Structure I
Amino acid sequence: MTYYYKGFPQSERDEKIDMINLDELERRVKDIMPEGAYYYIASGSENEWTWRNNTSAFNHYQIIPRALTDMDHPSTDTEFMGMKLKTPVMISPIACHGIAHKDAEIATQKGAAMAGALFASSTYANKSVEEIAAAAPEAPRFLQLYLSKDWKFNEMVLDLAKKAGYKGILLTVDALVSGYREANLRTNFTYPVPLDFFTRYLGGKGEGQSVAQMYAASAQKIGPEDVKRIKEISGLPVFVKGVMSGDDAKRSIEAGADGIVVSNHGGREIDGAPATIDVLPEVARAVNHQVPIILDSGVRRGSHVFKALAMGADLVGIGRPYLYGLALGGPQGVASVIEQLNKELLIDMQLTGCKTIEDVKHADIRNIHYDRDDWPSNTDPRIRKAYPVTKENQIKPSEDAHTGASAH
């Protein structure tokens, strides 16, 4: 179940994951993942205000149920940029999947394909674009680009991605330098497994590098001309990833962007930035259906997916949860994470009369202020107290009893 790369433990699991919700995976993965790797995933920058509020801000918006809709059997099937998908949930790019699983991005791609989801692999992936593509040849995939100061490196990355059949580029513009990630500093985290593009180009650089060192090689200056140049070199659609305002969305489209990704890097860059769901309406108004919109950062529930779609997104990306699923279950674990979100999303669709994802995009969402909106459920393990055991409340064993109740 565990493989060691130079002493670093990597999961070899490939199994479905039973779960009640995605949050519990973050607690369970600690049992199999080293502390530094865990906190590389499960942390944000500085005081982590944005990281926390990315999720809690979804509670600023409420889904209005609908009655007498005469509808059943909703479907999560959707189409995006000509690609037929089984879910509006997308696998957003994260570096170095090898910290979660021996097969790294190969396993993630297999899991995404099982679930019929779009997968975006990172410039800082452990596996090559050819290996990722071979894992699921018919599956759709994008490449996320950290623009390098070295355009020969950029040209190599874009050329290889196109030859491997990638369908689009996500240009990250919100990470010109690394955010101040205190958890990485406290655990002295460095990338423990080689990163393919750097191995090809620089003969192994990447393994043993800190996050800040890796970002130092990236371009600290990105402008409209870079978008145009990437489009010309790759011949692929280019999405600008890291847009948090209407003005930036307009500037991106004017530069030739084929899509917008509303993202604050999962709260890993500027601490104090607003939650993505709170700026989505402004960006959607500015875009005005000219190009598709993807939203990521903080998504943990099917209701979050529903709200994002209803407020202007065409796809909704997840990040940290699928890496926990990858560690706990490999390809099937990744698929399990997407299936859990689909399960919750379908309930919301049924209760609002939304038969299709297109219907969800026209659902009624309100913004009603509540004093406190981030309480966990009363059965959440973080607050749940031990249930009392008395003579009167115990279920007696019986071969004929099939109550479905829990026994102590």
Structure II
Amino acid sequence: MLERDQAVGLRNGRGHRGDDLRRLNTAAVMKHVFHHPGTFRSEIAAQLGLSAASVTNITSVLINDNLLEALPSPVGGQGRPRVPLQVDHRSSAVLGIHLGPRTTGVVLMGLDGKERAAVLVPHAGMGPGESIDLVVAAAENLVDTYAGTCTILGTGIATGGIVDREAGIIVDNPSAGWQNVRVMDLLRGRLPSPVILDNNARAAAQSELLYGNGRRTDDFVLMVITADIGSVMVDSGRIRSGFSQTAGQIAHLRVSDEPRECPCGRTGCLAVMASDDAVTRTAIEHGLPARNIDEVLALASAGGAAAIEILEQRNRYVGRAASSLLDIHDPELLVVAGTPAETPAFFGSLIAEVGKYAHAGHGAAGRVVLSSDHVFSLSLFAGATLVDALLADPLGVLGFGEGEGSLS
């Protein structure tokens, strides 16, 4: 299985030393070009301590496999023209799937983290098997319709709750009512391989590292506030999953004295005060014509005072939880993803609450930032897990066995 901190990446067992070295060097070159687009082969060789011949051979393989592309040479200069390189965002792509409790987003994503095509798949009230059948059909149609000659390198899937990435199992997704769902068994051979399953928060953190606030710092805590709630700590670029892969379960932090009961048996938990479902329920209790979070957001966008207050109150609850995370972990940044990021107009209420509750006060509040506000953000986050695996071991992804649909 792929260990997140392993350098070798997607492989079973170990090969010859030369093969391992080749894979490590290929990964180093791929990562370097990903983070430094427009770099030259000579620069890669000098900065990575590799020979010019090795870099030429590695980049040739990556170009032939549509992972890198050569850009036009700069005009002018003497001697042999130098050719800048960048990741090939046009010829290769990945599938990103956010397996939601009632609606799943499927996105075709370039290696630049940008959406090429996407679709929403409703499956409210369905079991995991029926839901996944619909998602697979939608993914197949998306690829057939929009991929063209593009190479699909694999599939990243993210969902809420507790996920055992190593075993490919959704251990517990309370919002969907799914427990011990062997997702990889249900998907085997049905989606582009390799397939990675992770939880929303870890996928979001991976996306931040590759495309977002992680480019500013590799020391941050990320909160995901949607129908599901979770968090993850990133320390020196490493995503901490925890001993039993359950780190970051913040849904049952107590953020209110209100007697609103939570399924955990306590009251005032973040899950029942600040999730998308909690916001919708509060709106209905106030007599608003809203059946889901999108309709609450629409009412607020139209200037509805009651809807605005409900969202601001939700953000205050999130701010209280964020204060605890800032006090405990003391990260350089705390990143908030999910619905609050889609409603930045109300972000001030979250910041004010952090300033009120965090030990460092307004100093801590200044370290809180928003993540992407894209409607398919969670699906793009899921795709980032596959891009990370590609960067860790390009040859392992390219040479993965046909039709396995699993990392094992």
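Brief remarks follow.
- When relative contact order in percent (Cα under 8 Å, 6 or more apart) is computed for each of I, II, the largest belongs to: I
- Which of I, II yields 0.05 [FRET efficiency 1/(1 + (r/R0)^6) of positions 73 and 353 (r between Cβ atoms, R0 = 30 Å, to 0.05), calculated]: II
- Structures I, II were shown, and distance in nm of label points 7 Å out along Cα→Cβ at positions 153 and 385 at 1.7 was computed from II.
- Looking at FRET efficiency 1/(1 + (r/R0)^6) of positions 41 and 169 (r between Cβ atoms, R0 = 41 Å, to 0.05) for structures I, II, the greatest value goes to I.
Just so you know, all these numbers are worked out from the coordinates, no wet-lab data involved. For clarity, every value in this text was computed on a predicted model and none was experimentally measured. Cβ atoms are built from the backbone, for glycine too; each structure is taken alone.
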